[in-house]
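These are the structures, in structure tokens.
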Structure 1
């Protein structure tokens, strides 16, 4: 698809080899590393919260031992809450930047043409106005009633607006099914003494990796 893509608006034709390479690397980074980071932080949180882990196991065990499939997504509501809360505390994409293409008024301020605007998911996701005790892991924040009272962009792990991540729906499906599949057979335990330190690069990663022991359930 990338090889055959053309710029119909700009009239510049197809991509150069450099543009094609850059697009492929962007897809690789956004579609794989972000999911890996989200799952890494989720397993870390589960290892620290046995009650949440027990609820996850009860939900996936109700499937009867078969592999979770797309049709099971409506049954995996607690798994979805776990992933949502994990991406609130540790959003894989923790910062977004936009460039103003023209002077843009925001309240009594004006963002000048060419100005860069940075928006941090990490900062917003830890705002106590929307998330009481914001550093506490609490999947119940994602009950429908609790979600309904929060403003739309108090949570935006995939960005928003016309430039929202094109893979958001796939990422939710992928993350939920991966967690449910692995949790059927395994539990992960943080290696004692292993340091867990944030490393905010392009994505939010654990600086020293996440050394864990896999135990059969």
Structure 2
């Protein structure tokens, strides 16, 4: 169950109070990750490369605590774990929002994701599959090797959910790389925490 941070003793109290007043409190970075090993492992397992790296990403998220922080009213809520709310493409060119619960075991996560993808692809709605704040907003742009990303946002709607996007995988001299964009609320974390997440994500992609 999520719990409240004690703001009075939180070492980020002043940072939180400073950045939460910004009209645009989100900041973002784009990096390239090496997915050579991860792509090979996905093919060996005869599984979707998208689901394979999505699982590695949500694992890295749940091991980087600030990615589980959310602003609710005047409080900072901490989730024990968060799931993935990924955009799922449909054959007609539209997409739907999904909700994939977190599972540490890949095969369990894969089954949950496959069931959700099948559900999304036979529906036409756009409404989020969950209203929970305990998610990461994911999107994939496998057609574009991007170097920067911005997100559509409603500034009248309070939002502190991290947004992670993946781009087109390319291969050069046998090395496969993929751009990754991470946007987060500055009242909840800094560049240091984003770097921790990305380093861990790379480590998980490199696992054999």
Structure 3
């Protein structure tokens, strides 16, 4: 009998194509500081990493300003942006296949957990996952390593990361997995470039959902 794997999935750029809602909500937040950014492609860097860090890193906001920017972002995101979203083609079929193969599935996302649950419910894929972990709304848990470790704690696997795989599309997913001592499969169809994923040290990169399914099986 094959060993059961625990597979932790990122959300944005891995399960769902969420770029429109995120970038438009970032655009809305920046407008609150008098910053007009008409090019949504420039805001794709906000997809995945903790927002508090991103506002500071990419637009030079202070910690206090970044906290306010996150509040403005959520103002639009929770009512509009969260639904400007789509499941990647083949995701539902892949989750079904992995579950039928006996693997345990979970979500480990840097998005605030209430938003993660809303998205999973909206696409009716919540039942696939044994555990769903996101960032905390008060920003005390945002680092990917911390999210992964909380998922492992809830799964009863704290200190036992063997047979665990993190699946994500950005460098912070790869780095967080390494810091938490778990294996990683990166996906190229999301929001991180192949160069970014390779530089972060991704041991395996799937170009498509179908290729991801083959690697995980």
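Bear in mind that the values in this text are calculations on the coordinates, not laboratory data. Every value quoted in this text rests on a predicted model; they were computed, and no experiment measured them. Cβ atoms are built from the backbone, for glycine too; each structure is taken alone.
When Cα extents along the principal axes in Å is computed for each of 1, 2, 3, which one produces 56, 45, 37?
Numbers: 1: 56, 45, 37; 2: 50, 39, 30; 3: 60, 33, 32.
Derived from 1, not from the others.
Determine which structure produced the value 4.3 for distance in nm of label points 7 Å out along Cα→Cβ at positions 16 and 168, calculated from the coordinates; the candidates are 1, 2, 3. Before the final figure, lay out each step's value.
Numbers: 1: 3.3; 2: 4.3; 3: 1.8.
Clearly, the read-out refers to 2.
Once mean count of other Cβ atoms within 10 Å over residues 104-111 is calculated for every structure in 1, 2, 3, which label goes with the largest value?
Details: 1: 9.6; 2: 14.4; 3: 24.8.
If we compare mean count of other Cβ atoms within 10 Å over residues 104-111 over 1, 2, 3, the biggest value is for 3.
For distance in nm of label points 7 Å out along Cα→Cβ at positions 72 and 160, the calculated result is 3.3, so let me know which of 1, 2, 3 that is.
On the way: 1: 3.3; 2: 1.0; 3: 4.8.
Corresponding structure: 1.
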